[in-house]
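**Q** Please find the structures below.
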Structure I
Amino acid sequence: MAKTEVYSWRISPRLKSELEEAAQAEKKSMAVLLEEIAEDWLERSREREPEDEGQERLRAAAMRFVGAVQSGQSQRAENARSTVRSRIARRHER
């Protein structure tokens, strides 16, 4: 596959040196080594937790609390504006 994209980033001198040594030891260029590292990381991250599973796990955790907070007022959201206004009015009546 032809490589057409360029990406650069800053790394510490120590990490750069270690990467150069690793590339030299494996008789590879830095570009090839970095591409292999990136490919390996992407593959492992996909295997760890597919996006749908992660979202499903979060949803299941959140659903445990749906309906857990009860006020006894079924129209609370619909009456919020008038409730807030009356509380403000009472506060300023002092």
Structure II
Amino acid sequence: MSTPRPSRAAILEQVPFALVLVLVAVAGLRIAQYHWRQGAIIIGGALLVAAVFRAVLPIARAGLLAIRGRGVDVLTYSGLGLVILFFAFTITNGPFGT
């Protein structure tokens, strides 16, 4: 007896989430290489990408990016992304250097 394989549509609906995850993984790599500011900027950008995906994609295509209602998701993703970008661009001479 074989295990059921996910359908092509089920896989495609996770592509936006996978793209955001790839961006966060790249950010984690940059942070691990002691480029914390670049990593933080990429994470902020990934959250803004998630906000755009959530705003324009129907719930069936948003996949794991759909957590709450569309408005709450977009507001949360974009707000957190902008806060992270603000801190990444404004913090200077911190314990990790510039």
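**Q** Any idea which of I, II comes out highest on distance in nm of label points 7 Å out along Cα→Cβ at positions 3 and 83?
**A** If we compare distance in nm of label points 7 Å out along Cα→Cβ at positions 3 and 83 over I, II, the biggest value is for I.
**Q** Suppose you compute distance in nm of label points 7 Å out along Cα→Cβ at positions 11 and 35 for every structure in I, II: which one lands on 3.2?
**A** Computed on structure II.
**Q** While we're here: Where is distance in nm of label points 7 Å out along Cα→Cβ at positions 43 and 67 largest, in which of I, II? Spell out each step's value before the answer.
**A** Details: I: 4.6; II: 1.4.
Top value of distance in nm of label points 7 Å out along Cα→Cβ at positions 43 and 67, among I, II, belongs to structure I.
**Q** Something else about it: If you work out Kirkwood radius over Cα pairs in Å for I, II, which one comes out largest?
**A** Largest calculated value belongs to I.
**Q** Further, regarding this structure: With mean count of other Cβ atoms within 10 Å over residues 19-26 computed per structure, which member of I, II shows the largest figure?
**A** Largest one: structure II.
**Q** Can you spot which of I, II the value -20000 was calculated from, given it is helix-only ellipticity at 222 nm (-39500 (n - 2.57) for each DSSP H run of 4 or more, over all residues; to 500)? Could you put the intermediate results ahead of the total?
**A** Values: I: -20000; II: -22500.
Of the structures listed, the value fits I.
Coordinate-derived values only; no laboratory data. Just so you know, these numbers come straight off a predicted model, no measurement behind them. Cβ atoms are built from the backbone, for glycine too; each structure is taken alone.
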